[in-house]
Each structure stands twice: as C-alpha cells, then as structure tokens.
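Several structures are given next for inspection.
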Structure 1
Amino acid sequence: MEARAVARQVPGSARKLRQVVELIRGKTVQEALNILQFVPKAAARPLEKTVRSAAANAINADGSANVDVESLRIKTIYVDGGPMQKRIYYGPRGMASRLRKRTSHITVVVSETAV
C-alpha cells in the first residue's frame, strides 16, 4: 500500500531542500519526523508538513484499522525546481540585475513495510 503527498511552489531553492532530504531518505516516517524536528534549517518545516501529509494519506486511503503508522517507511522522496519569481535588484551606479526568487516541488511516497 503506497500513498503520496506533493507540496507545490514551496519557497526555497531545490538545492537547499535536497540537503535536508538526504537526511531522511529511506527512514521510517516516525524517525524522519524526529530528525526534521531538530534540523536547524528552514527547509525542514515544509518537508515535515509533506511527510505528515503522506502518512495521513496512507491512513485515510486504507482505513486506520489496516495501516500501522510505525510500519510506514519513506519509499521515495525528491525535490524538483518550481517556477521562479523574477524581480529587479537595483545595484550601484544605476545598474540593475535580476533577482530570482526560487520555488520547489516536494514529492513524498510512503509505503508499508513488513515488520
């Protein structure tokens, strides 16, 4: 039984989110949530929310009687780049350059493992 959750257009670059994703890839959901709670990076908050959503989707899809929360494991987790908001950054001597506010898409797939 698999369930997935997708968070789209999360503020923050995909490169910074991937650093935190590497910490929780392949871990159980409970272990991943414990790790994300103590990671001192802003990227951990949207990742924690998405992992919780994937776990809740697994419970709701199959009914709470059939799915054991402790047996849920992160099967796949990846971060893709999203659309960029382009702004103008005013520099010295009247010059202007482009400021790119990056966003990301987070996808988490959890599955039940045999205990």
Structure 2
Amino acid sequence: MTEQIITLSSSAADRIKKIMSSADKETIGVRIGVKSGGCAGMSYVMEYAKTINPNEEVIEDKGVKVLIDPKAIIYLIGTEMDYKQDKFSSQFVFKNPNETERCGCGESFKA
C-alpha cells in the first residue's frame, strides 16, 4: 500500500468544513501546494479549489476534499495537516516528515 500524500487531523477537517460552508458554492475543496519563499526556502500555500487541475492528486479524508498541486506532491508525502488554536492565534500546521529544516517562525521549511 502506498502512503497517502496528506492526512487531516479531526480539527483540520472540522476547520476546513467550517471554511467551506462560507465559501463560494462552486468551491469543491481546498488546494494545497508549496512555493519558494520564506527564510527556510519553501512555504505552504492553501486556496479554494473550484476545479481539478490536470495531474492533481485528489484526496478525500474525513469528509473533506483536498487537491494537491502536482509540483508539491514530492514535498508533502506522509504529511499530516492539523489545526491549532490558542488564546492569540489559530493556524493550520503541517507535520511533514520530509522537512530537513524549519524557520523559527514556522512559516517556511526546507525539504
């Protein structure tokens, strides 16, 4: 069995469902990718997805549809997406076994 590219914690799935409930009705899920930038080299990108692009991986986990940008697949294999909320902030957190380095603020990584 091959490892799923990304899995969602229950809190991440619940947060995405909540976000999706107020999204444009043509939105089918969320797209996750990576882009160059940040002090460690790459950062995660999330956006609403209205269509499935060619070569995207589509993952359904806990009732949520996640589309993975094909350029990001190699960096995300085995990643768990979580949602953390504390007194002052809330954010999606990626627990990525491919990271070799992460910047101090947690906004970017190197794989």
Q: Supply the structure label, taken from 1, 2, corresponding to volume of the Cα convex hull per residue in Å³, for residues 22-77 alone with the calculated value 71.
A: 1
Q. Who wins on Rg/Rh (Cα atoms, Kirkwood Rh) among 1, 2, i.e. which is largest?
A. 1
Q.
One of 1, 2 was used to compute helix-only ellipticity at 222 nm (-39500 (n - 2.57) for each DSSP H run of 4 or more, over all residues; to 500), and the result was -11000. Which label is that?
A. 1
Q. Comparing structures 1, 2 by relative contact order in percent (Cα under 8 Å, 6 or more apart), which one has the largest value?
A. 1
Q: Consider the structures 1, 2: one of them gives 1.4 for distance in nm of label points 7 Å out along Cα→Cβ at positions 14 and 30 as calculated from the coordinates. Say which.
A: 2
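Computed from the coordinates by the stated procedures, all read-outs in this text should not be read as laboratory data. Values in this document were obtained by computation on a predicted structure and should not be read as measured data. Cβ atoms are built from the backbone, for glycine too; each structure is taken alone.
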